[in-house]
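Presented below are the structures under discussion, each in the form of C-alpha cells.
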Structure 1
Amino acid sequence: TTTSYSLTVSVSDGTNTGTGTITVTLSNVNDNDPVVTAATFEIAESATNGTAVGTVVATDPDPGTSFSAWAITAGNTGTAFAIDGSSGDITVNDGTQLDYETTSSYTLTVRVSDGTLTGTGTITVDLDDVNETPVVTEATLTVDEDADIGTNIGTAAAIDPDGNSLSGWKIIAGNTDDAFDIVSSSGEITVAQALDYETTSSYSLTVEVSDSTLKGIGTITVDLNNLNDNDPVVTAATFTIAESATNDTAVGTAAATDPDDAVTSFTRWPITAGNTGTAFAIDSRSGEVTVVDETQ
C-alpha cells in the first residue's frame, strides 16, 4: 500500500526551532498468498490425450511474484486431466475417462506457489456432449433346422451411449442365401428361407442399426439345431458266394449312410424283397447277410 514515508521532523533548542526530513522505506516481505483466478473451460467429451484444455492464471499482491508448482489437488476423477507444473497449462491426461453421460463437469481444485506461500482456487471443466456410435450387443441365437419360414428366433439389441432411439436395423453380411430377415424398427430376426444343418450349420450375421446420424454394427450368431430329418441310404453292393455254400455261410455285410451330421447308428435291418425261398438272412443289428437255407 505504502512503500515509503517522508517524515518532517522539528526540533527546538529552547529559543529557535529547526526542521528536517526523515525518509522511512519499507522492505517488501512476501506476506500475501497467491490467488488462483477461477475459470471455466469447455472441451468435447471425445477429446484425446494431450488436448489443450486451458491455462490457469494467478495473482499476488506482492510485486514481482513468479508462480510455480502448479498442481491439481482435488476433483480430478480418474486422473482425467494433467497440469504443467511451471505454466499452469491443463491438458487431457486420459481421454477414456471423459464421458458426458457419466460426468458432464469437473470441479478441479488447483494449487500454486509463489516460492514461499501457496494458494488454491477452483477451475471448472465442462464437457460438451458428442453423439456417440450405437453399440450392438453380440449374441448367439439357436433355431431348429426345420423351422418354418417366419419363425421368430430372437431380437437384436443395442445400446446408445447418448440415450437416442434406434431404428433402421439391417443384416449387411453373413446372411447366406438370404436365410433370415430382420425387422427394421425392432431388430426382430425371423427365418426367411428353408434351413438345412447339413448345408450350413451356423450363420454369422453382421447387423447394423442407426441413431439417425451414426450407425453401429455387431455380430449375431445363429446356430442351427441338428435334427434327424434325412432317410438313411443303403449302399448298393454285390456279394459272391459258391452255390455249395452251407447254412450260416457269411455272404457280406450291408452298409448305409445318413446325411444327418450327427453320428448315426443303424438297426432293424430286414430283407424286404427278392429273397426267393428265404435263402438268406440278415442280422437286424449288424446288417450281416448269411445263408439260411442252403437247399435254395
Structure 2
Amino acid sequence: MKTLGHIFGSYQNYPEYDDSKGPYFHRGIDIRAEAGAVVRASAGGKVVEMSGGDCGKYCGVAVKDEAGYTWRYWHLQGDSIPNEIYRAFGENKAIPEGAILGAVVEWLSSSKFEVFNQKYNHIHLTILDKNGLLLNPLIFLKPVFDVSAPEIVDIALVQDGRRLESAEVSADYHIVAEVRDLIHHRKFYEPPYSLHFKVDDGSWRQVWKFDLLPGNSEEVYVRDLFWPSQSRGDYEERRFSINLGFSFEGTQWQGPYQFPRAPGEHRLLLSAGDLAGNYGVKEFRWTVVKPGAR
C-alpha cells in the first residue's frame, strides 16, 4: 500500500467540479498506487460483478468470498483485466486469493484532481456483507502502522446555525468539534474512526464509529453528522466539523441529542479514536445562562 486517500466515511464534497451532488460519505477506501500497478485479490472467491473493456476510469471486478463478503475493486484499466477473470465470471467459478485482477488506471489528469501535487491514481475498495451492508475495508486488511492519535482541533457552541465565539449560551444550542486524523499519509487529513463524549458526570455516549455508514447510505445522514458549511472534503482542503449531537441507537436515527439546558457551568470530555487504538482527548467547558441574562 503506497498511501491512503479517502477512507471509509470520509466527508467528500466537490462544489467547484460538480455542484449538483453535494456532500456525501465515501463508501470505501482509496488505496493510492502508481498507474499500471498490478491489483491482486485480497480474498479468493467467485467473480460476481465486473466491468471491463470500454469503461474509462470506472472499470472493476467484484469477488464474493466464502464468508459472503463482496470485495469490489474499482478504477482498473479496462484492457488490463485478464481473460481468466472474464472466464471465472462467465462460468460462475472461483478465483484464488492473490489472483491478478488488472492494473490501476491513470486518474484524471487535471491538476484539480491531484493531491498535494501528486496524481490521485488509486484503487477504490468497497466491502459489503451478505445483506448489502457497507463495511469498513480497513478492518479486513493488514493493520496500517499508525502511532499518532486523532487531533481534536476545536470544540465550539453553535446556535441558530452560527458558531458562538463565547462559551456562554441560552436556549437551544448544539456542540460541534473539528477533528482530524492522519492515516498512512503526512498531509491528507481524514475524519476520526470513532467519537465518544460524556457530559458532566454522565456516561460515555457514542457519536459514531465508522464500522458502518449511518443508514448504510452515502448521502442520507451526511449533513447530520458533519456541519457542511464548516467542513471541506476535496482533494486538498480537508476540514471536518462534526455535530456531537448526532444520535443513533444501533441502526435507528434517534434525532439530535439534547445538551444540558440547566443554568450553570457544564463540562464535556471528548475522545477521538482510530483503528490502531490511539486516542485524542479534549475538555470543553461552557455556561448555560437564563434567557435575557447574557
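Coordinate-derived values only; no laboratory data. Predicted, not measured: the structure shown is a model, and the values here were computed from it. Cβ atoms are built from the backbone, for glycine too; each structure is taken alone.
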- FRET efficiency 1/(1 + (r/R0)^6) of positions 13 and 221 (r between Cβ atoms, R0 = 25 Å, to 0.05), calculated, reads 0.00; among 1, 2 the input was structure 1
- Task: Using the calculated result 213 for volume of the Cα convex hull per residue in Å³, for residues 93-268 alone, pick out the matching structure from 1, 2.
- Result: 1
- Query: If distance in nm of label points 7 Å out along Cα→Cβ at positions 85 and 277 is computed to be 11.1, which of 1, 2 is the source?
  - Reply: 1
- Query: Who wins on mean count of other Cβ atoms within 10 Å over residues 5-12 among 1, 2, i.e. which is largest?
  - Reply: 2
- Any idea which of 1, 2 comes out highest on mean count of other Cβ atoms within 10 Å over residues 141-148? 1
- Working back from 1, 4, 8, 8, 6, 5, 5, 5, 5, 5, 5, 5, 4, 4, 4, 3, 3, 3, 3, 2, 2, 2, 2, 1, 1, 1, 1, 1, 0, 0, 0, 0, 0, 0, 0, 0 (P(r) over Cα pairs in 5 Å bins from 0, in percent, computed), options 1, 2, answer is structure 1
- Task: Check the numbers for relative contact order in percent (Cα under 8 Å, 6 or more apart) across 1, 2 and tell me which is largest.
- Result: 2
- Note on the structure: Across 1, 2, distance in nm of label points 7 Å out along Cα→Cβ at positions 125 and 253 reaches its greatest value in structure 1
- Task: Work out the source of 0.95 here, i.e. which of 1, 2 gives that when FRET efficiency 1/(1 + (r/R0)^6) of positions 37 and 189 (r between Cβ atoms, R0 = 41 Å, to 0.05) is computed.
- Result: 2
